[in-house]
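Student: Down below are the structures I want you to see.
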Structure I
Amino acid sequence: MHIFLTSSMGGNKEVNGVKIPCHYDNRNHFVDLLKSACGTSPKVMAISSMPDSYEINDMYRDIYIGAFKSSGFDIPELVYVDLRNVGQLDRLPEFDLIILCGGHVPTQNKWFKDINLRSRIANWDGTIVGISAGTMNAAEVVYAQPELEGEAADPTFERYLTGLGLTDINVLPHFSEVRRFRIDGYHVEKDLTRTDSCTRPILALNDGSFVYITKTTAHSDSCISRYVYGNSWIFKDGRRRRYCFNGFKRKI
């Protein structure tokens, strides 16, 4: 099994306020490694993070199709699963590549549990790509950092959830963008990330960076290999240290 934990795959850009497809981000060889893992003609199943946001889901389905084509793939089928076609999940064993889409972590986490995704992938042998929230929910213990107004100030907000069990790595995506944000008056890096790293280590990734894991089965405790590619930082015990740089990879 091949697992990519990305901050963002790229694959879209804005033109006159409209998102359109473009090639996926290959600055750290993501596209090259993905082709090596699943070939250039995989059957793709993308699983939404927002199961009832149909207009947004249709937009991203079309973007994925265009981005794969622009990146040198010839996709015979791409199914984008939300509430309208949840029965397609019964076909999951037919697919070569699963995309765990980005969105709001707790919302996606509940949806993944509702569709029993963890058990569906337990004996499936293919390639999984997590994007942002999808990457975060791939973990055994998910770190759900507050991201919406009200969440950081809510003492009942659950920051640790049960995920898909694919990894023990907790990723914080889009680090260069979110590190200086404030939520409910809390500074994301100083007040949230550093503090929460005293509970569990956090790997912060910039867009274009990713973790690449190979293992025998989805829930195997041992990995064949596990590397971080590109700009990344480790937060542990309230401290931050640089982990890797663009153009390089490092074992984790």
Structure II
Amino acid sequence: MRCFMFALLTAAQAAAQVPDSGRWQELRFAADDVAQRSEDQFIEQTVALAASGRLDRDRVLLARARRIVQGLVHAATVLKPAAADWPWEVRVTSDPATEAESRAGGKLLLGSAFVARLALDDGELAVLLAHEIAHVIAEHERETLSEALLDSRRDLPLDVVAQRLASDIPLQFRLARLAAIQKREADQLGMLIAHLAGWPSAAMLRFYGKLAADSAPGLIASHPSGDSRISLARGMSRLLAGQRP
């Protein structure tokens, strides 16, 4: 019976393409279900941060981020028109463990300590936020959950797959190649979004230069190396130099 149900699920898959790159994705969970789960998690996370006094304390940074995100989302809808109807939201936390995060459906969390540590100007901050917005419009979270479901070879509910993904280190290693593809994709797509929003190419080079100087390798190497990200930023800068936003 399980094999039969898994076959039905496989047959009902949704095929999609990442904006700009055109890479095909196999998406096994409904977009609305993933977005609703992500929104619930975001609410839970922000409520906990607020209770500990670590949410939206930096009002200046919050205003900067919201202003920048508004322009970036407008640019992103050129690549993903459906994103115009998503409930985009950006919050700021003083939690030192948070750099920048995104969730399906348009929820963004920005770490004020990270922004301060890298001394990001508006252009560099736009590149960081555009990277997170790129993850959202490319539906990377939905894709990762779908691939985790495929790895299980069983018909499992979304919450069970998400819990397994969060706790199963071998599964995370098996999906590390996909994560690396998604990170590089978000770098490239994010730079395009920043360009379409009118931010200068020089900001891309500055941001990835600062990020490379700040980064340390992790246990699971899903992030591209600092040198490769700088190389990509240089290439994108040359490519976009002759194009008007």
Structure III
Amino acid sequence: MNINRSKVLDLPVDEQTFSAGYYGGGNTPRPRLKIGQPFGALQMYKALGLDEHGDVVYWDASGNGSIGAEDKVLVNNLQPKFTGGLNLGVSWKGLSLFGQLSFTYGGKVYNCDEQFTRTTELAYTGVMKNKPDYILDRWTTENKSSRYPRFVIGAHGPQGETGWNDKPSTLYLFDASFLKLNKLTLSYRLPAAWISALNMTQCSLYISGENLFTVKNKDLNIPDPEAALNSGIAQKSTPSPRSLMFGFDLTF
């Protein structure tokens, strides 16, 4: 198990952007480095919930009565506090079972994919892009307890902005802790009496699977939190493939 702690000790300036390689222009959280803070902080708005109309309420950090860039806050603790793995093996007579687990605890992931999936802006073709079915979970007059804002096109929110509900905010920040079964192998070594006539000293049959399942935050709508582990941002990331293999090992 590894304990992950970091702190920025020195910079040419007190605070600076260390990467801007995310689609969406200024409507994405900005990765920041700040002296005295952990590595990998993101700058975004702090979402306080939804108002009575189903629009997002943002924290007015500046206290000037309106929401603007000056109200963005620095969110730390994106990197996991603990990472680790566990190898397990058991044998009985000719049977062997081996498993490999990995886990992280305490990190956070900003789901950039979900932020842009939930936008109601039209594509350049004049129609709206296809959406996954999880966007059906949003505020309606019958579902006021939803985490996500209402479906609305055009100006909305207290400042009458078309993208009010789509601002980069803690609304799309999730616990990224997970437990993953990386590998599981079941093998059987045939008895020597069965294979001696074939001039073999050993013959084993096995079935093995990789990336079999991941236990994660059910509200995090990405298939594999590990893919976003380094940057803290889930953006068009390709999940690890799942594979199943059969085979045999022969020794003559």
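Just so you know, all these numbers are worked out from the coordinates, no wet-lab data involved. Fair warning: this is a prediction, and the values are worked out from it, not measured in the lab. Cβ atoms are built from the backbone, for glycine too; each structure is taken alone.
Student: Where does the value 0.00 come from, among I, II, III, when FRET efficiency 1/(1 + (r/R0)^6) of positions 71 and 191 (r between Cβ atoms, R0 = 35 Å, to 0.05) is the thing being computed?
Tutor: III
Student: Something else: Among I, II, III, considering only distance in nm of label points 7 Å out along Cα→Cβ at positions 31 and 231, which has the greatest calculated value?
Tutor: Once distance in nm of label points 7 Å out along Cα→Cβ at positions 31 and 231 is tallied for I, II, III, the winner is II.
Student: Figure out for me which of the structures I, II, III the number -20500 belongs to, where helix-only ellipticity at 222 nm (-39500 (n - 2.57) for each DSSP H run of 4 or more, over all residues; to 500) was derived from the coordinates.
Tutor: Of the options listed, only II reproduces it.
Student: Right, another one. For which of I, II, III does P(r) over Cα pairs in 5 Å bins from 0, in percent, for residues 119-214 alone, calculated from the coordinates, equal 2, 9, 11, 13, 11, 7, 7, 6, 5, 5, 4, 5, 5, 5, 3, 2, 0?
Tutor: III
Student: A value of 3.3 was computed for distance in nm of label points 7 Å out along Cα→Cβ at positions 183 and 199; which of I, II, III is the source structure?
Tutor: That value comes from structure III.
Student: Using Rg and Dmax of the Cα atoms in Å as the calculated read-out, with 17.2, 48 as its value, let me know the right label among I, II, III.
Tutor: I
Student: In addition: Ranked on mean count of other Cβ atoms within 10 Å over residues 87-94, which label among I, II, III comes first with the largest value?
Tutor: Result for mean count of other Cβ atoms within 10 Å over residues 87-94 over I, II, III: largest is II.
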